[in-house]
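Laboratory data are not the source of any read-out in this text; all were calculated from the coordinates shown. Fair warning: this is a prediction, and the values are worked out from it, not measured in the lab. Cβ atoms are built from the backbone, for glycine too; each structure is taken alone.
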Structure P
Amino acid sequence: MDVLIRRFRGILILAILFFCGGCQILYLTEQLGGQIKILNARIPVKKALQEKNLPAEDRKKIELILATKKFAIENLSLTPKDNYTQFVPLKHPYPTYVVNASPKWELKNQTWWFPIVGSLPYIGYFNPESAQEKEKELQDQGLDTYLRGVVAFSYLGYLSDPIFSSLLTYSDIDLVDTIIHESVHATFFIKNSAEFNERMAVFIARHGTQQFFVHQHGPKAPQLLEIQKNQDDEIIFSDFMAEEIKSLKHWYSQNPVQDLEVRQKRLAEIQKHFIDQIKPKLKTDAYNQFEKRRLNNAYLMLHSTYMEDLSDFENVFVSCQKDLVRTLDRLKSLQSSKDPKSELKSLRCSPSGT
């Protein structure tokens, strides 16, 4: 009985934390039901690994997740706690679906407020049909939207993060990156600072993934070349997007006529710049779909939230002699900051160690 009480207390905490924007009772009830289904579907990872019908590739991926968690704890000072001790086979391709929205004539995020974590630039649903309904509602309000499935998310330590079956579709490199990314969120999360939190997790995961494969296979690990190519392309694409977003913000401020056809032509120019200037420089096909998307502000702002500028994190990393543990420890000093993005610009490790 105590276990059931703790479980449902955890469900309620989760619902209040993540899914109580405006405390809409129907929304809260639906998310609570979705969370109960996830909890009921969990099986211990040890049991999942003993299943005779488990494909060999899935077994390998689960073992890689467990090795990544161990590395994150022992070598990166992250605290994923009881995460990844349970496995959840999914009926849908993703455990959750997230909707982002932005005004059509301004590059900013529509936000939703939640207790504890504060303002977030997205709203999530366990049911894909509900996410589609929310997207339609936001579109009817005249907003740009972007709906995506998410293969993993963090409960930020309020409940343990399971291994969703969707994770097993990832490549080894992407899988390690995702586990470290979510472990950063489980270690610390700053209220009302979604951009800081996401960019920090992206940055730590980028370097942590490289260190994981060196730790596992040595300095000549075969994955390192692909990781380097991915990171090189990521930097090229992010720099490109930062400049395009800056230019588009100026265009919006200078354009008094709100004509959607004119706007779509302006957005198409970004894709033409990509095809002509950026695509020839790329070493991987990770961004090939960009030229085929119908761009809107919600998609552009999603990229901005996660990737627009990681240089401030890099400066802290360099000042910490490229020691990821020292870097993370220094970033933790911003835990109570009300404006971590601004304080990050001057944050450095001292020569003596901290």
Structure Q
Amino acid sequence: MNVILTCGGTAGHINPAIAVANMIKERHPDCNILFIGASGHMEEKLVPNAGYELKCLPVSGLSRQKNLEAIRKNFNAIKCVLSAVGRCKKIIREFGPDVIIGTGGYASFPALYAGHQLGIPTCVHEANALPGLTTKMAAGIADRVMVCFEESRQYYKNPEKVSVVGMPIRQEFLSLTREEARNQLKLGNRQLVVSAFGSQGAKVMNETMADLFAMEQKDDFPFHHIHAVGSFGWGWMPERVKHNGVDLEHSPEIDMREYIYDMPLVMVAADVVIGRAGSATCNEIAAAGTPCILIPSPNVTNNHQEKNARVLENSGGAVVVLEKDCSAEKIYGEVTELLADSKRRSEMSKALKGLVKVDATERICDILEELVKA
């Protein structure tokens, strides 16, 4: 069996695709898997790091603005898509896929459209309750649409094509035990806080974390802190941290990285996670069962991150802080309060694990196999 997975832009689109690829490979060890993504984005690191072949195309997203600059950008984006569709047809003919699955991001549309035109079975997975622009376009041509929530059916013109499967999660989030993870990281009795704000990073939140580091230093580093800066902040944040009086070289309790490649290990070992509230992140946190402080991005369509965060909060598994109310002092207070209350963290962990559809990846692979057989 030959399978193409297409995704791109952010880890929230890429990691679910990797989870599906891993399950396919587990079921069909002789299966050939190829990823198609966009040049210059996170897939160029994450996909090869997971051990899969990747072909990248120059594509760009559409702007929702209505000014002249946006019109020019969209005109260029359309030209890129048309060119990418042609290149995808060539890749598809050479690779010979039995099925193509897209997991989100504008990079996925050209491959899905090319596959549809060539008569290859196609399907798309949407992580959020409300479909994004790419999913809306792809849903009309895809043979199957997979969603995380039952209430999402109403947003599609052909609900009979929609299957509720949940969010695909890498098995390590489910199989690793806390004890194993902490032993691998050699944490001993130290408490661990993990923070990350998307694979690209959010400037305002990185600035908040830089201020948080200074507060941790003032209190003689009461916990170990792993922070992922993201690709946008990696160039400037070390200087900001230094300006705050924190010497990273001589502060072993702060582990600042561009990206956390071993996130299942780190998240399962953590006592508290601080982050955004994308669907993939929320599901990974729930699978790990790690108490969390969520700061939803205010810059997303339909405010879907706050809606995701409130689901975890209403279950008792999360503390939600809106970005407009966020400060280093506020986050430090929430973190120290959670770290001091082991009973509350245990209750939060239990609540989070109750939210997870543990067989989502298997359901997606079942649908892929059905399409291949059909």
Structure R
Amino acid sequence: MRRRHVLAIIILIIGGYILAWHLQPAREIGMLVVDKTVPETDYREHRAIFWVAHHHRFTDPEGDFYRADRDYLGYHPETGVKEELTSAHLTGNNLLYLADSYGIYDYEEGLEVYEEKLPYEHQDIELIFGGFDRDEAETAARFAAEEGNILVGEHNIFGYPTYRDTEAARILQDLFNVRYDGWLARYYPDLNQAAFWLKELYSRIYGLPWDLHGPGMVFIREEAPDLGWYPDLVIIEKEDFTGPWPVIETGGHHLVEGAASGVPYLYWMEVLRVKENEHTEILAYYEPPLDEEARAPLEVRGLPERFPAAVSHKPPGEAERIYFAGDFADQLPALLPPGLTGSAAIKRFLTYMPGLPEEYRFYFQWYEPVLVNILQNAEKRADHDE
């Protein structure tokens, strides 16, 4: 009998949270997400964006909640459709989010097998679709010229394969007032799980076999001879760490209000340079946990002790542009249903408890509140335009 009572109470509580969510007003915005890296139907590279929008009740102009499997532009794995960004796609939208452009590849044995073998053997892959060209970059620039709009971009819209079109890469970097010179960084909980091509590069540069295990950070430069970039690599092992992992240190800008500081970030990071400008502000920095000895090889290569994680650029009379220098939307934490009041708050609370993966802390303590701020700004600007 007691079990039935407990079950009934739980059902009533959950039902109450669901009802409370449905009773909240919808919030209309015009949003377009561009994702050219959707090899499978988990929509991994942009799913996080749509969960936040749905949970906070942001809808399209027709009043429908945004859906990760439908409301994006790029590659559609269920049909094979490939879409390029044009001005026609931006009609009625005041928020453009360039989420990912790494692309779609032909994996001889399939993506799942490729990822399993990635740390252990070389595998040839062929680009099918990806990157931005000059026409698409100019389309984004025209959108960013309108003051009522918001442009968001993130890794890797400047890198491969976009940088094959040097003009497209230049236009996109100018939009955010940043420079990308090919350098990437990443934390690995076990260096032995790094990609095999990275291990081969290490042996080629240093003449040593890869015999690295345990936590470490990798700083790697992409190869782009046309841009004067040649491959380079620095490995830093845990004994040269001053802390357990890289963190994001957050400033006081209104766009990062509610975001925690000192949050771990454990995936790909771009080492960007921000051009000094009174209309540009660094919202947050990556802080690698490196001692003085570990920083020495980075200083030789002109790399800073810390580097921007998020940047805001707002030229007078034009759109606000926000750039995330990492794979921020590429997060797949286990999520509570978006249509449940308090789902994000509950998850955020749980991230302060021991035992949850560190990726949860980044998603709910940093990315989710920042993205909500951006969506709210888009909502205000849409209301103002009306």
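So helix-only ellipticity at 222 nm (-39500 (n - 2.57) for each DSSP H run of 4 or more, over all residues; to 500), computed for just one structure, reads -14000; which one of P, Q, R is that?
Computed on structure Q.
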Mean count of other Cβ atoms within 10 Å over residues 123-130 derived as 18.0 - corresponding label from P, Q, R: P
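In terms of mean count of other Cβ atoms within 10 Å over residues 27-34, which of structures P, Q, R is highest?
R
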